[in-house]
Each structure stands twice: as C-alpha cells, then as structure tokens.
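Read-outs throughout are calculated quantities, based only on the coordinates presented, and are distinct from any laboratory measurement. Since we're looking at a predicted model, the values are computed, not measured. Cβ atoms are built from the backbone, for glycine too; each structure is taken alone.
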Structure P
Amino acid sequence: MKKDVHYWHSPNLNQEMPIAVYGDFGAPLLLFPTAAADFEEYERFQLIDAIAPHIYSGRVKVYSINSINRESWLNDNLHPGQRAWRQVEYDRYVTQEVVPFIWDNCRTPGIGIATTGASFGAFHAANTVFKHPDQFDTLIAMSGSYDLRGYCKDYYDDNVYFNNPVDYIPRLEDDWYLNQLRQTRIHIVSGQGAYEAPDQSRRMSEILWSKGVPNELDLWGYDIAHDWPTWRQMLNVYIPRLF
C-alpha cells in the first residue's frame, strides 16, 4: 500500500506535526488516534491493514494525525485552563493546517472530509465535525465519550464549553450551523461489552436529535468490547456503506 508521511512545523501548536497518508485516491478520511497515541497507532494495531481493501479500491484515502492529549487533557501537571487552551490550538491546527493540506493533497479544494476515531479519538472526530460542518461532512465516532468535564477538576471556562459537545450543542441556536449539521452524515457507534460506555453514545445522539440534527446511533452487542478488534470491524462496516 502506498504510504507517505509529511511533516511541518505547526504555527498553531509550535511544534513539528506529522501526518500519514494511505492510498492514492478516494474520499478523504481523517483519523484521530486514541488517548495519548500518535499518527501511526492505527497502523500498529492493524486497523489500516483491516481497511486496506477500501484504500486499494479508492473508496477512501486515509489521513492520520497525532493527538496532543498528553499536552492537554491527559496532563495532570497542567492547570485545566491550560489544557483547554491547548485544545483550542489543536482545533486550529486541524482546521487551518490539516484541512488545507488534505484539500491540496486531494487536488480538490473544498472537498468534504470525513472524520473517525475510537475512544478519545471519537471525541476529537465528533468535536471537529460539530464545530466545523463547513469543512467536514461525515462522522464515524466509535466507542466515544463526549463530555470533557471529568478532565477539568471543576474548572470551567469558554474554552472548555466550546469544546464540550454535550454543553454547546444543546445551546446552539445559529441556523447556519444547525442547517450545516443537519446535512452531515453522523454515525455514533458503540459496543456494549467490556469497558464500553454506550450511555455516552446514547446521550450524544439524543442531544443531536433534540436540535433536529439527524444521526444514527448504532449500539453493537454485549460481547463487543472496547478494543481494537471492535474498531477494525466497525470501520469495515461503515466505509462500504458511506463511500
């Protein structure tokens, strides 16, 4: 499989950031890694191999980036306000740097981009789509949680609020954003087995429906655990359905 790795110094994050590109052509699919992992995590855990037929066939062209969770939500040495600000910078990195890179790499300026991720990656994938429906048109959120307040130690400010989907979506009244979201393909998927938290997915789905935003809540069985075999299987279901 063709794989290219690109690096540049991110002005938003003030550090070098890599992006792996898998495939030659297809609908762009942006992967957000789990927890504190890096841009090659999905390759190491055989998810890229699992979806390889869809990459070879040109259904999707896959882009995988680093998380900065170690520098934000998972860094207990930082004040929660600093963690939230780092999330703001990460959001800018994605929308101001990664998106133009994907458009240029696809040679299709303005093409809608799909996002996906598992566990903490599902939060990032969802938050990115919810905040920027003009740039992203599809979400496959797997085994996620969409409430950051557990990482904030009772601290709360605008940067927490505007990156916490269970807070800002219920209060969203802007018709432009809502109309954009209503045209977005949103799929919230979770197992119900070991270490899964399907109620988090139910909650996010219900919040979206309360704002008239269509979405699919897909809860898999009680034998489906919070683990890599689950996410490999889920993407192999959703990529052929959506692309």
Structure Q
Amino acid sequence: MTNKIKLSGSNVNLWFGKKQVLNNVSIAFEEHTVTALIGPSGCGKSTLLRCFNRMHDLNAEAKIDGIFRLDQEDIYDKHTSAAQIRKKIGMVFQKANPFPKSIYENINYGLKINNVPAKERPHIIEQSLKESYIWDEVKDDLKKPATRLSGGQQQRICIARAVALRPEVILMDEPCSALDPISTKKVEELIHFLKMDFTIVIVTHNMQQAQRIADKTALMYLGELVEYGDTSQIFNDPQHELTQNYIHGTFG
C-alpha cells in the first residue's frame, strides 16, 4: 500500500542561461516518507531539490518549465509567493547556516516574521529543539551564540529552525556531508523520527546513508531521472544497467 503523494514535479526542465541542467524529470514523493536523491556530482540532484521551494527564484539565469505541486497546490502559481511556499516546504542546506544570533533567536526569528503570537513562541521553540534531538544539549545555554556550537549541533539547530514553522515537507541538501560520523548518526536518527510528522527529501552522495534512512531512492544522471523505487529494490535489484553500475562503483 502506497502513501498519498505529497509533493511532485512533472516534465521538469531547467536551464541556467543556455545550459540545460534538468531534462524532462517527473517524480512524486509520498507523504511521511524519506526519499533519497543519489547520483554523481553535477547530475542535477540539488538543482531539482531547490525547484520545490522556489530557491531558483533568486537566480535571474534560471528558467524552469514543468508542473510542481504540493498536494494539489501549484507551487509556481503566480498568486502564490515564494515565502508562502517556503513556509510549507522548508530546507536544510549542506553547510549549517545558523544566524549570528543566540540559539533561542535562531528559532524565534522565523516565528516572529511569520507572525506567530509571542506567548506561543517559547513552547514552540522548546518543542522544535526537542524534536531535533538537541534540547538536552542546549537548554541551559539558549542565549549562547549558535555559531559557537559544533558543526553537528549547528545543523540540528538549522533543522529545528525549519521544524518550528511546521512545514509539510523538509528538503535536505546533503545535510551530513560536513559532519563527523557521530554527528551524522544523530542527524540520521533525527530524520527517521521526523518522518512521522513530515515528508522528507534528502540529497546524499553517501549510498550507505541512503540505504540506512531512505524508504525510496531515485538515481539521477546528467540531469535525467534514471530509476526510482523502493530503496531495497534500487540497491538489491536495480532495473537499469546505469543504476547497477553506479551502486557498484563503476562510475561516480
């Protein structure tokens, strides 16, 4: 039995200037599922991910064609702002990017600009830090600058910042690539926990990580979607020769 489709892109093409980076990609992500996007560097994984919360709106060179939906909502509807979409589709980047503010203000800032009542914020901040598996480490130091935390802690603060706004989807662009194994394990445990409340799409270069955390896996190559299915099927019974070659290290 499959879950309902939460997020989808159909016939997606993207150009940066004259260079086409995505070529007719169609993919749908199931609700409360972790989906990993894998493939060699430069294959379009992160580019595709950023389409879903309109990050390319910030790039004048980018031209996007295709249909993107969150449930039945058109993500690129001209009456819908990018800010509205980013509230529903949060993003965590490869390099932790906490604001140069206190731990508390890192979470509070997004709540404030989204007009969450002040009296509700302390509870939301505590809850999001607990959900991000970092409350016990920082609860006595909430006024401490977030930039003084370790890399792994900073990344979990960034996840808490995304979680606090209660998005429906969280996009993660190689969130563990700069982390040590212990921090990576904590983030992976966190992802497993968060999928109960959120739909998660993660770009990863680490195929072992994809096998550990992802329910579904998609292989991309040269801007195209090669194969997409249950993670166990992709790694144990790939249907495409390109998939088989990639997961066995023939290229990449």
Legend entry - Which of P, Q leads on mean count of other Cβ atoms within 10 Å over residues 114-121, largest value: P
Legend entry - FRET efficiency 1/(1 + (r/R0)^6) of positions 50 and 178 (r between Cβ atoms, R0 = 35 Å, to 0.05) - highest-scoring structure of P, Q: Q
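Computing Rg/Rh (Cα atoms, Kirkwood Rh) gives 0.93 for which of P, Q? Can you show the working numbers first?
Values: P: 0.93; Q: 0.97.
The read-out comes from structure P.
For the read-out P(r) over Cα pairs in 10 Å bins from 0, in percent, for residues 138-185 alone, a value of 23, 50, 27 was computed from one structure; give its label from P, Q. Mind dumping the intermediate values first?
Numbers: P: 21, 46, 28, 4; Q: 23, 50, 27.
Corresponding structure: Q.
Given -0.39, -0.45, -1.26 as the derived value for log10 I(q)/I(0) by the Debye sum over Cα atoms at q = 0.13, 0.14, 0.24 Å⁻¹, for residues 26-89 alone, which of the supplied structures P, Q does it correspond to?
Numbers: P: -0.46, -0.51, -0.93; Q: -0.39, -0.45, -1.26.
Considering all the candidates, the number was obtained from Q.
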Inset, instruction - Identify which of structures P, Q gives the largest calculated value of relative contact order in percent (Cα under 8 Å, 6 or more apart). - result: Q
